[in-house]
Structure P
Amino acid sequence: MKSANSRFILVGFIVPLLALMASAQGRRADFERAASLRGRWEPLLRRFPRTIEWMPHGDGVFWDERAADGRRRWVVVGVDGQRTHGADPKPLGIPTGPIALAARSTWKASGASDQETSILFENRLDQPLRLFWVTTGGELRPYGELPAGESRTQHTFAGHVWVLDFAANDLAGIFVAAPRPGHAIIDETSRAAAMSSSSAEPARPRLTIKDGNIFVLDASGPAVALTRDGTPEDPYGLPTWWSPDGRRVLGMRSEKDEPRRIPLIESSPRDGVQPRLHWQRYRKPGDPLPFRRPRLFDIEERRQIPIDESVWRNAWSVDRVHWSSDGRLVHCLFNRRGHQELVLRAIDAETGAVTDLIRETSPTFVDYSQKTWLHWLDDTNEVLWASERDGWNHLYRFDSRTGEPLGRITKGPWVVRRVERVDEQKRQIWFVAMGIHPDQDPYHQHLARVDFDGQNLVVLTQGDGTHDWTFSPGHELFIDRWSRVDHPTVIELRRSRDGALVAELGRDDVEALEAAGFRAPQRFVAKGRDGETDIHGIIIRPSNWQPKGRYPVIEFIYAGPHGHHVPKAWAWLWRQRELAELGFVVVQIDGMGTNWRSKAFHDHCWQNLKDAGFPDRIAWMRAANAAHPELDLGRVGITGGSAGGQNALAALLHHGDFYRAAAADCGCHDNRMDKIWWNEAWMGTLGPHYAENSNVTHAHRLQGDLFLSVGELDRNVDPASTMQVVDALTRADKDFELVVVPGGGHGVGGSPYVRRRRTDFFVRKLLGVEPERGLR
C-alpha cells in the first residue's frame, strides 16, 4: 500500500511535466515536424486508381493497377459485379487504342472536367478546316487550322466539345472528348451530321450596326435601317436571338457608360525603377449601371415592335432569352437591382406586350447568383424553375405561356444543390440534394431522381459522406465516389435505375498513414445561437496531441454567403495541419449566414455581414471545449483572407472578449469598397447599413493583437480597403502589424513570406514564445 507522501510526490511530478509539455509548443522541433509533414505522409496514402473507364458498350468498368507483386495488371468489373483481371488488356475486351468518337449533330457548352485526355483529329476532306473549342460558357474559342488530308492530336478534357468548320454556318464536324484518347474523323459523314440541324433553320438576313443603329443587309439592294434613334451614348446592340421561323429577332439596347476605375500603384516593377500607375475598371456598390432593355424586330416587315421600356428600368440584369417553339413569345429573365425581385417575363412577338409569368420576391434577398435555374420544355409549353419560396431551395413546374403553377417537384427540409440532367422523354430530373438523408451531415451531396410531377423520388447514393459520380455512356450505371473528412474515399459501381450497389471497386487505404501519426479531422456538431440549429465544424489536432494538454485554438474563417466552406470530403488540408502541428488546435465552422441550408439560416447575412455567424461559432467552440477540455478558449485566434479577412478583423472589433489574435489578409473591410456584384447580392442597395458593417467604422473598438497583410496590386479586392482600415486604426492609436507586399495580388497571404510572418505572429501571441523557425 502506497503512502500519502508517495502519492503527493507523484502528483507533484506529473503536474510540472504537463506544464513542460504545454510550454514546449512552437519550438524548433515543431516547425521542422510541420514542414516535413507532406513529404512524410503523402507517400503513405495508398490511393485507389482514380482513372476508371467504361467498357466500350458501357457494360462495365476497367482500370489498371499495380498488383501485390508490383506488376501492372488490368481489372474489369461487369454489370453483374464480377471482377476479372489479367496482364493483357485484349482478352479482357479492354480497348487499347484511341476510341472512335461519334460525330454529333449539335453542340453545347463543354462540361467542366479535370480528367485529361486527347483527340486525334483526321481531316479526310479536301479543304482546310478551322478548329474551335466550345468553352464551358458556350463560346467558340479558335485553336488554329487543320489542313486538308492531315491529322493533329489535341490535348483536352473529358466532356469538352470541339467544332470544326469551313466558315461560319458551314460546319464539318462536332465531337465530344471521351475519358480515353479519341479519334475524330472529319469526312462527309461528320459534315452531314453537323449540318443536319443547321440546314433546317430558315435563311436569315445579315444584320450590322452602324453609328449605333441596326441595318439589314439585302443582297438585292442597299442596306435598310431598322432603327434611326440609336446614338453613341445609347446604341443598339446586334440582335442575336432569332425566332424559330426566322421572322423576328430580339436584341438588347444598352446605354454606354464609363465604369469606375481604381488606381493600383506598382511600387517596385521588376523591369524598372520608377513606380507605375495601373488603372482597373471596377464597379462598386451604388455605382450607376447602364440601362439595358430588350428590343424586338420584325425582319420581314423591316420594323421595330415597340416594347414598354419603363418595366425594364433599375435592372441588375436582363438575360436568359428564350423563344417559344411557335415563335409567339420571347422570354427574358429580369433581375431588379437590389436582388429582391426576380421575374420571368414573356414578350408578345406580335404586339410587344410584356407579361410577368413567374415572380420571386423576398424581404431579404433572392439568391440569384447561386440558385437561379430554369429549364424549358418546349414540346409541352412548360418551364422548370428553382425557388426558395417555401424556405428551402426546391424545384417547381409552370406553364411557360401563362405562368400558371403546375405543381412542385421537390419538397422537404433539404435543398436542391444543382440539376444534373433533365430527361424530357421520361419526364425525370436528376439532381444533387443536400440534407436529404436526415441522419447525415446536411452539407453532404447526394444524387437523386424524381418525376416531373414530384412522384417517385429516389435517392441513388447512400454512403455516409459527400458524393460525386460519373455516368456510363448509356446512363445505366454510375461510378460513385464518396468520402468524409474523417473517412477515406470509397469508389462504388451502382445501378442508375435504383441506386443498387453492383460492386465496391475499391477504397483508399490510410492504415500506414495513421500508423505514422496522421489524425483525421474530427467532425463536431453543436447548437447555434438559438439553441436549436445544428452548427457543423471540424477540429484538427497536431500529430503529437496529448489529451491532457492545453492547446490554443485558431479558427480558419471564411463566411462568404455565396457558399458553405467547411471541408466535407477527405483532403490533406495542409495549411491547417502545418499550423496545428506547431501546438495549436485548428477549427473550421459554418455559422448562420452561409449558404445551402434553409433560407432562414442564410438570411442572417442580409445587410449584416459583420455578424459572420460569430454567435454560432463561439457557441460551437464553447461546446467543443466542454467535450474536449484540452481546447484552451483563453487563447483563441482567427485567420482568413478576402471575405475571411473582413471576418477575421471583425472578430476583434465585435468579439474581442473571446478572440485574442487575428490575421486578416486582403480583406474587403468595407463593402462599399469591394466589387459590386458580390456585395450588393447580400447587402442590397447602398444605404447606412454599409457603414454600420464596415471594419473602418468600428476600428476604434479593436481589442487583441492584429496582423494585416495586403498585396499592392490586388485586382479582386481594392487594396485601399485595407489601407483605410490602417488609417482608422492609426487615428484611433491602436497597435497592429502590417505587411504590404510590393507587386502582390489577391491572396498574397498564401505566399511563403506572409505565411511565415503570420505563423510567427500566432506563435508569439498565442503560444507566448519566440519562434525558433518559421514555415518556409
Structure Q
Amino acid sequence: MNDNAEQQPLTAAPSYAAAQSAKAFTTALTHADADTRRRAEERGQRWRAVLAGMAAGRLTIGSRTPVAGLPAWVTPEVVRGGFATGTPGAGGPLQPYETRAARDFGVPAERRALFAHCLTESGLSWLWGLLDSGRYDVAVPEEAALLTVAWLVRHGRTDGALDLAAELEPFADRLRFLPRPADEPATAAAATAAPDATGPVHRLTVSDTVDTLIRRRPNAAVETQREALAVWQPFGDELLGHWLETARDGRVLELTPDADWLTRGAALLDRYRLLAAAHTRCTKHRNPKENLAVLRGALEETVAGRPLDARRLGLLRHAVASMVRRRGLPGSASHTALRRRQAEQAALPSHHALAQLVLRRLAGLPQDTGIAEVGPLVSPVTRQESRETGLPAGAAVPPAIRQVVESALSAPIGTLVERGVVPSAEVLAELVPQLVAATTAQAYRDDALRALMAANYRAFRNRRSLLLLDLERQVRVEELPWVRAVAGQRAAVVGKADGEGTLAVLRQLGELAVQAFPGTILPNPLVRELGVLARQADLGAPLVEELAADIFMGTFSPKFLTAARIAGELLGGTLYERYYGIDYAAIRNLAITETGAALSRSYGARTSPGFAKLCAERAGTAPASRSWSVAANGKVIEQAQILTTHNLATLVHRAGIAPRPGWADLAHRCFVTVCRLTARVHGNPRPLATIKDAAYAWRQMLFHLSLCRPDEQRRVLSGLEEETARHPAPVAIRLAPALAGLILVAEGGAFETDGTADEGRARRFLGWSTENHWMRAAPEAAVRASR
C-alpha cells in the first residue's frame, strides 16, 4: 500500500475488497500447492471480515480508528491496501504462552484474569523478574504494556501505573497485554550500546534462515537429470551392449541369440522393472519413440520367442546405429570418458542435500539473532560431516545457499551494504528500525526501561499502515499509552555535539543511504525512520514522503513548503535552481506568508494551498484540484519533489551529511544509474516507470552536481558523453536532448517556458508526462542507424 501517512485515497470502495476476496477464493480452490491454497483461504477469510465489517458499520475504512470501539493506539490487523479487518493484532484466541501462564498463576485461562493477576503482588514480582532478566519477547506493542506498568510501580510512580492500568483495563478481555517469556534476553544492543549507526544489525534471524532453507525443495529438473545420468544411461549402455553381441558388421540380429543370451536378456528386463518402479523422475524410457524404449521392447519380444517383424527390426537397427554413432561403442575410450564425466556429475551432492547440511550447522545457534560469522556455516563439507551424511568431503556449498545464510549476517549496516547483503535502499529501510529502536531507547536512563522501549519500538515498526483519508497521519509510537506513561523518563541525550546522540545517528544513516544508493530516492519506510530521528534530535526540519500518483488528492501538508524553503537556503543561485527554473526567493516569501497566517489562527494549518498551487502551475495542471489522471497527478508530485529535493537538502543543510566519496563521485554514479535505466527503455512496451526512475536519478545527479566545486562540476559534465559510450548505442541517442539541455544551462543558458531549447534539441528531463514522453518517442530510425 501507500506508506505515506498524509496522502491517501479519496474513497475506500468495497469493490476493491470484494475483488481481493474473489481472487483469494479462486486461488484457494485452484492452486496446485496445498500451502498456497491454505494461505489463500486465510487471506480470503480476512477479506470477508473486511466486507462484513464495512457492511455492518463496524469498520470505517479511511479513519485512524477504523474499528468501532477500539482507540487508535490498538494495533490493527491490516490487509493489502491498508484495509483493517476488525481484528486487533493483539487479539484472537489465547496464545500457548498465555495458557501456560494461566495454569502457572492458578487463574482462569482468560485474558482479563491474566491482566488482573499481573496487578497483584505476585504478578508484579513475575513481571519484575522479566524486566531484570530481559528474557521476554514483544511481538506486538501491546505485550509491552504490563511490563511498563510494573516498571512504574517499582520506581514509585504509582499514580502513573494506575492511570495506565485504567486506560488498558477496558480492553483487558480482548487484547494480549501479557509479555511472552523467552529463553534468552532480547537484543542487548539497545540496553548497552551508545547511539551509533555502526552497531550490528541483521536482515534475517537464524530462525528466518532455517525457515528459508527448509522451504527449499529439490530441483525437479536437476534431480531428473541426475537420475538419467546415474540410472538410465548406464542401463541403456547395458541394453546396447547386449544387443551388440548379436551384431555382425554393426547390424544386430545378424547372429542368432543363444539360450544364455536370452537368459541374460530376461534378467535385464527384470531389472528394468525394478528400476522403473524405484526411479520415477525420468519418463523418456517409457516413450516408444526413444532409443531405450525401442531396445527394451525388441528385447521383450525376442525373449518371449516372438520374432521381430521388419518394421521393429528396422527400428532396432536404427536405434543401435544412432546410439553408437552419438557416443561410441560401450567400452571404447571416448564412451568410457564420457560416462566417467557424467558419473562424476551425477555424484555431485544436490543443492537440497547441502542445504540440509547447512541446517545441521545452524541448529546449534541462537535462533532469534543474526549470525556473527558466516564462514564456518558455508565452508566445504568436512571429513566428519562426510562420514555422518554421506556427502563427499570437500564439496562446496553453492552460492544460492551461501546467499541465504549471508542474509542473516550480523554486522554494521555499512558492512552489509559493502558485502551486497543490502542491495537496495528498500532493503536498507528494512534494517534501519533495528538501529532506530536502539537509538530512541538510549534516551531512557534506566537499563530495564531502555531495553523494554527498544523491544516495543521494534514491534511497533511491524505495524502495517492503514489507508487514511483527509490528510490524517499514521499512529506514532509516542501515542501508545505505555510510551506516554514513561515519556518523562527520557533524558536529554539527543542531539549531542560529541557525536553520541540521535543527530549523529541520523547523519550516519543519511550519509550511508545517499552514498550507497545515490541514484535512488529515499523510500518511504526509510524516510519514516529518519523522520523519527529528526524529531527526537529536534532538527526543526521535516522529511517528506513520496506520494502515490494514483491516489493523490491535490493537496500537500505544510511540511512540504518547509522542506522547499530549506532547499532554497542550500540551492539558491545554483545549477539546480537554474536547471529546474525555480524561484527559491519566492518560495521563501510564500513560506513566511503561510507561517504568519497560521500563527494568526487558533489552529494549525493542515494544508499548504500556496505550495499546492505552485506545484500545479509548474506542472501545467489546474491548481488545487484532484485529477483523475494518474499522469497529471504524477506531474504535480514530481514538481513537489523538485522543489524539496525529496529530502536531500534537509539531510545536507540541517542534518549535516557529507558523504565520503564526495559530491562529484555521487553525481557520476547517479548518471551511471540514468544510463542503466535508459538502456531498459529500448524495446520496452511499458517504459514509463523506467523513464520516471531515470528522471529521478537525473534530478539527484543535478543536486549533487550543484554542491560540487566549479572545477569538479566541469570535470563531471565533460565526462558524461564518455559515460554514455560505455552503454548500448540507444542510450546516447535517447539522452542526447537531456545532455544538451544540461550543458546549455551549465554554460549560462536557459530553457523556454515549455522546458525546451534550441528548437527542441535540448530538453529539461522530467519523468512524468501526460503526452507521449519525448524519451519514449526517440526516433527509432536513429536508434536502428546507430547499431
Original post:
Comparing structures P, Q by mean count of other Cβ atoms within 10 Å over residues 145-152, which one has the largest value?
Top reply: Q
**OP:** Name the one structure among P, Q that semi-axes √(5λ) of the Cα gyration tensor in Å of 50, 37, 27 was derived from.
**Re:** P
Original post:
Comparing distance in nm of label points 7 Å out along Cα→Cβ at positions 33 and 737 across structures P, Q, which is largest?
Top reply: Q
Original post:
If relative contact order in percent (Cα under 8 Å, 6 or more apart) is computed to be 14, which of P, Q is the source?
Top reply: Q
Original post:
One of P, Q was used to compute FRET efficiency 1/(1 + (r/R0)^6) of positions 449 and 465 (r between Cβ atoms, R0 = 25 Å, to 0.05), and the answer was 0.35. Which one was it?
Top reply: Q
Subject >> Structure from which -5000 was derived, helix-only ellipticity at 222 nm (-39500 (n - 2.57) for each DSSP H run of 4 or more, over all residues; to 500), options P, Q >> reply: P
Original post:
Which structure, out of P, Q, was distance in nm of label points 7 Å out along Cα→Cβ at positions 161 and 713 calculated from, if the result is 6.3?
Top reply: Q
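Each reported figure results from applying straightforward, stated rules to the coordinates on display, with no laboratory input. Since this is a predicted model, take the numbers as computed values, not measurements. Cβ atoms are built from the backbone, for glycine too; each structure is taken alone.
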